[in-house]
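Quick heads-up: structures coming right below.
Just so it is clear, none of the values below were taken in a lab; they were calculated from the coordinates. None of these values were measured; they are calculated from a predicted model. Cβ atoms are built from the backbone, for glycine too; each structure is taken alone.
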Structure 1
Amino acid sequence: MKNRINYYKNKTEQRLFSESTTLEKAVKNEFDRLNEWLNATGDEFDIFLSHSYLDKKIIYGLYRDFTDMGFSVYVDWIKDRKLDRSKISKQTAAALKERMQQSKCLFYATSNNTSQSIWMPWELGYMDGLNGKVVTFPLLEDDEEEYYLPEYLSLYSYVEKAQVKGKRQSALWVHENESKYVKLENWLKGQNPYHHE
């Protein structure tokens, strides 16, 4: 399954409808739930989700999908709601650096809005220099088979959500190419993508 924008938008809409809530209220609830969980486990995240705020409805669907799969995910406007990302400041940069240092990897969620983000390229460069654990997560419209990525992003592996063979559950897979991939959990532990038939 390609990472489809409508899938994550629909996931958000279904969640909000089933909980009879708005995105703003849902985010406040996530903030409370995440803080309660982190107070028990410590501030460490599996995934730092780098994205354009213009994609917030899609990102909320991604966030819920990943957390439902058991990953701890940092999204700035969920965890650090008072953080002002609308302009460049040393305070915001310091807060984001701290959160990246607390994260095992960075997902670079690309869409047509990526080029409008003032923070995404900076986050990518910082995390690449910090630990090198960076992957792209291309978000495709339903009618797209491929998505144009700036050439420098081809340096990084990419992630796709796909079903586990012989099981009903899905997993996140880190791909070097179509035939070389590994489960995200194993990649986080240091295993490189390997060839599959």
Structure 2
Amino acid sequence: MARAGLTAERLTQAAADLADEIGFQNVTVSALARGFGVKPAALYSHVKDAQDVRVRVALLALAELADRAAAALAGRAGKDALVAFANVYRDYAKEHPGRYAAMQIELDPETLAASAAVRHSELTRALLRGYELSEPDQTDAIRMLHGLFHGYVNLEKAGGFRHTPREVDASWSRTLDALDSLLRNWPPA
């Protein structure tokens, strides 16, 4: 019998909060159950297993980030859109490190196709419309942007910029200036 008050949605939200607190890799059904003061078995009528919990957190995080990105891009184009999108990505990773880590797990193709990951791609394509890139350049630019954002965020989180005299935010701003310049002057094939 399902425990009163426990739902898959509440468990997913709690798991996402727990991921931000203790790290995504440490989220288990047992840890989640402890947070609700129940035995792990009480959760299995709402979630299948630990992998199901991880996927749910990843899907929640993808949706949250897509919502933020959509709001940030509204009414913006060109460099303004690029900066808004990049800052949302970086800020989300800083605010929600566990959720951000969850977004990096591999999802099966069917789950991925039904997730907010599709919105991320669409939003990135929307931001790139201001740069008038056609295919396959647009796909290449999407991969470059996501790779750069992910790399920068991970290096920053790991303290990789700690031993340099320049402020990280100043470097971030210049990186976005350089990206804008590159996108406006995309090299021909």
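Say we calculate mean count of other Cβ atoms within 10 Å over residues 44-51 for every structure; which of 1, 2 gives the highest result? List each step's numbers first, then the result.
Numbers: 1: 22.4; 2: 14.0.
Largest value of mean count of other Cβ atoms within 10 Å over residues 44-51: 1.
When helix-only ellipticity at 222 nm (-39500 (n - 2.57) for each DSSP H run of 4 or more, over all residues; to 500) is computed for each of 1, 2, which one produces -21500? Write out the running numbers ahead of the final one.
On the way: 1: -12000; 2: -21500.
This value belongs to structure 2.
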### Query
A value of 116 was derived for volume of the Cα convex hull per residue in Å³, for residues 92-179 alone; which structure in 1, 2 was it taken from?
2
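Suppose you compute Cα extents along the principal axes in Å for every structure in 1, 2: which one lands on 61, 40, 28?
On the way: 1: 47, 40, 36; 2: 61, 40, 28.
Computed on structure 2.
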### Query
With log10 I(q)/I(0) by the Debye sum over Cα atoms at q = 0.15, 0.26, 0.33 Å⁻¹, for residues 60-107 alone derived from the coordinates and found to be -0.44, -1.05, -1.27, which of 1, 2 does the value describe?
1
### Summary
Comparing distance in nm of label points 7 Å out along Cα→Cβ at positions 28 and 172 across structures 1, 2, the largest value goes to 2
